[in-house]
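Listed below are the structures to be examined.
Read the figures in this text as sums done on the coordinates, not as results from a lab. Since the model is a prediction, treat every value here as computed from it, not as a measurement.
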Structure P
Amino acid sequence: MSRLAEPPVQSMSALADHVAQSVLEAVEPRGIPYSFLGLCLGAVMAYETAVRVEAAGGNGLRSIVAAGSNAPQKGPPSVDDPIDFLRRMGSPEDVFASPALLEMTLDILRSDLHLFHSYTCSGRRLKTPVSILYGRDDTLVDRTAIAPWKDLATSISVDELPGGHFFLDQNYDRLLCRLHGDLLDTPR
């Protein structure tokens, strides 16, 4: 069954609660290290999930990789023209060539923006290190809006990589090496 048939999530808090509970029940008891990776709104979700995992005493989380995202407390990006926004994101031309695919993509974007507009950053400072990655040509990430991540984690690193908003597509090897290194680090 397609997840597209499901109603969109309406609350970042409820979603983070659900994901954190799943991690605490399914991953933490196994004693294996893990990392969260989030792109754009997913980076905010990774942060909020980590807040809940840490508050519950989870200790397997080794890192958060926040990719293509301004700091959570900076709020959502400005979207005056959704189609232009999708183009600036680097959406494939196939999306724009198909009215049905474009409408589906716009519905998802509207849902994500609603989720982000209704979100309030918890502001809790994480013990888990946060790696901020962004694409050199990403027009959606404001370089000055990355800096406030430092207020949300005791340890951050920031790396610019080649590419636009979907820079991870061309940087998988670098990403996997980073995650592998994070997971092999000694426990906190």
Structure Q
Amino acid sequence: MDADISLTVDGQSHDLRVDTRTTLLDALREHLHITSPKKGCDHGQCGSCTVLLSGRRVVSCLVLAVAAEGAEVTTAAGLGRDGRPHRVQQALVEHDGLQCGYCTPGQVCSAVGVLDEAAAGWPSAVTPPGAGGDGGPALTAAEIRERMSGNLCRCGAYAGIVAAVEEAARPAGEAPAAPAPRGGGR
């Protein structure tokens, strides 16, 4: 059975007819030819298809396109403004948080979602009880790793990804925290 749906993707309105079993990922890639979200596992386990759906991060391979009717979808390609990359995208470049690039669009959308969730005060599994107050939990490396754990990088660029999210989370002009001392030191 087919259904007519409307989506706004990266600021542009689209009307399309899809089979009711079509995922948002397939609607984006196969119907609208938007290839920023990648098809990795097609089971919601790798995060390469992560997009922002009405501002919240989702793995688009698990969302039916008909369930997104009328929604605003933002892909990594739609995050920058006025020809400039989003601060997360710029930080990933500066911290070498990408290698082959396949997972990068999903990492970018997930990181943007992480920043928004933390700013809204949403705790994660590693957030200490009562932490955060009005400003949300501090985005420590452990907090970022937990929140980004649904996005896999087969190349292993995790150190750069965490550093990039830490930088993007800092207010403009604030210096990075000194690195924690490493063990050993006897």
Structure responsible for -12500, with helix-only ellipticity at 222 nm (-39500 (n - 2.57) for each DSSP H run of 4 or more, over all residues; to 500) calculated and labels P, Q on offer: P
Of the structures labelled P, Q, which one yields 16.7, 50 when Rg and Dmax of the Cα atoms in Å is computed from its coordinates? P
Entry that produces 25 once relative contact order in percent (Cα under 8 Å, 6 or more apart) is calculated, selected from P, Q: P
